[in-house]
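Novice: Pasting the structures here.
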Structure 1
Amino acid sequence: MALRIRIVCPEHSAYDADAAFVSIPSTDGSLGVAPHHANEICTIEPGFVTICDEAIGRVSHTFAVDVGYAEVTGDEVVILAERAQDLSELDVEKVQADIQGFE
């Protein structure tokens, strides 16, 4: 059975698909969620959400997220974050240029 993962930001939906496992940077520590997890609501801190599409331990997607909340209900996880960025879509040269602009 699959777990539905949604990562939602104020400006856009960053991710919406099925997965086997997700790890969330909770303020109480890393929270791992697999299908049939107990219902839960937690706050998240800046960090990385890792998603395993096929099996636990094989990371398929990694998102950098800012503060927010996560809700686990049934076989769905909704992560509401101020910002979320898929690391596979990150433009490293642009980030480096932005950092130099701040220095």
Structure 2
Amino acid sequence: AAVDIVGGAQFGEILNVLKRGGRYGVSGAISGPVVDLDLRTLYLKDLRLIGCTVLEPEVFANLVSYIERGEIRPLVAATYDLFDIVKAQEAFLTKQHVGKIVLSL
């Protein structure tokens, strides 16, 4: 499974790495809403595309429990002290990072 908030040019690459029967969830398009889709990838791999906007209340709690059990790990690109929020925003705006930019209290 893959969850994407970026969209854009990497869309096809993400579909290519999914296993047969894989799921692609999307909840944003910060890199661009228009993507190239080779329909053969979709149907030959039996992929499911899922739009995610509103989640059931237990979804966040389940996500936290997966993280706490070490079953999934968020990818952190950089951590900034809250006082360096301007630097964090500047790094975010370059769009050169992979993962989350974290503010530390």
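Novice: Tell me which structure, out of 1, 2, gives 18.2 once mean count of other Cβ atoms within 10 Å over residues 3-10 is calculated.
Specialist: The read-out comes from structure 1.
Novice: Work out the source of 27 here, i.e. which of 1, 2 gives that when relative contact order in percent (Cα under 8 Å, 6 or more apart) is computed.
Specialist: Source structure: 1.
Novice: Okay, moving on. If FRET efficiency 1/(1 + (r/R0)^6) of positions 75 and 91 (r between Cβ atoms, R0 = 41 Å, to 0.05) is computed to be 1.00, which of 1, 2 is the source?
Specialist: That value comes from structure 2.
Novice: So distance in nm of label points 7 Å out along Cα→Cβ at positions 35 and 83, computed for just one structure, reads 3.6; which one of 1, 2 is that?
Specialist: 1
Novice: Now for a separate question. Here helix-only ellipticity at 222 nm (-39500 (n - 2.57) for each DSSP H run of 4 or more, over all residues; to 500) was calculated and came to -9000; which of the structures 1, 2 was it taken from?
Specialist: Considering all the candidates, the number was obtained from 2.
Novice: Oh, and also: Determine which structure produced the value 2.5 for distance in nm of label points 7 Å out along Cα→Cβ at positions 27 and 51, calculated from the coordinates; the candidates are 1, 2.
Specialist: Of the options listed, only 1 reproduces it.
Novice: Here's something else I'd like to know. Quick check: 47, 25, 24 is what I get for Cα extents along the principal axes in Å, calculated from one of 1, 2. Which structure matches?
Specialist: 1
FYI, it's all coordinate maths here, none of it is from the lab. Values in this document were obtained by computation on a predicted structure and should not be read as measured data. Cβ atoms are built from the backbone, for glycine too; each structure is taken alone.
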